[in-house]
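Participant: Given below, in the form of C-alpha cells, are the structures.
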Structure I
Amino acid sequence: MKATDTRKELANLSREDLAKRLVEARQDLFDLRFKHATGQLEKTAQIPAAKREVARILTYMKKGA
C-alpha cells in the first residue's frame with residue numbers, strides 16, 4: 001500500500017480506530033524486532049517501515065482526528 005493511501009485511510013479513522021491500529025502496529029514492530037534478534041527476519045527493511053507506520057498513526061492521533 002502506498003503511503004498516500006495509508007494517510008488518506010488514517011485521516012478517515014476515528015480516535016478509537018486509530019488506537020486499535022496503533023496497538024496492532026506496535027505489536028507488529030515488536031514481532032519484527034524479535035525475529036531480527038533471533039535471525040529469522042530476511043527483509044530487515046520492514047523494521048523502519050513499521051516504525052514509520054507507528055509514527056504516522058501517532059501523528060494523526062495528535063492532530064485530533
Structure II
Amino acid sequence: FSEVRFHGDEERAATVYEGYQPLTGDDIADAVFYVANVPPHVDVLQLVVMPTDQRSAHLVHKE
C-alpha cells in the first residue's frame with residue numbers, strides 16, 4: 001500500500017511503519033478465533049481491531 005501511496009518510492013514507503021507496531025496476521029487470527037468460539041449465548045455484532053499505537057486512522061503513536 002505504501003509503495004503505491006508514495007508512487008513507487010520504496011525508501012519513503014519503508015519509513016511508514018518505523019517506530020510503530022502494526023497488527024500482524026496472528027493478531028487478526030486470534031480475534032477471529034475468539035469470536036468463533038464465544039459461548040452460544042454471546043452475540044458479537046461488530047469487531048473493530050486496531051493496534052494500541054493507533055487511536056484512529058490519522059492518529060498514530062511512533063517511538
Structure III
Amino acid sequence: MNRSKTLGILLILIGLLIVIHHIYITGRPLDLRDIANHEFIEAILFTAGITLLVASSFHKE
C-alpha cells in the first residue's frame with residue numbers, strides 16, 4: 001500500500017470520526033447553524049480522501 005492510498009484511508013476515517021462525534025454530541029448528523037464548522041471540515045476530509053484513493057488506484061507503479 002502506497003502513501004497516497006494510506007493517507008486517503010486515514011482522511012476518510014478522520015472524517016467518519018468527526019461525523020460520529022457530531023452525531024453523539026448534537027444528536028443530529030447535520031446542523032445547519034453549525035455548517036461552517038464540522039460539516040465543512042467533514043466535506044474537505046471526505047473529498048481529499050476519496051480523491052487520493054481514486055488517484056492512487058489509477059496510478060500504478
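Participant: Say we calculate relative contact order in percent (Cα under 8 Å, 6 or more apart) for every structure; which of I, II, III gives the highest result?
Facilitator: III
Participant: Comparing distance in nm of label points 7 Å out along Cα→Cβ at positions 17 and 41 across I, II, III, which is largest?
Facilitator: II
Participant: Let me ask you something else. Matching task: 49, 21, 17 is the computed value of Cα extents along the principal axes in Å. Pick the structure from I, II, III.
Facilitator: II
Quick note: the coordinates plus some simple rules give every number you see, no bench work behind them. Please read these numbers as outputs of a predicted model, since none were measured by experiment. Cβ atoms are built from the backbone, for glycine too; each structure is taken alone.
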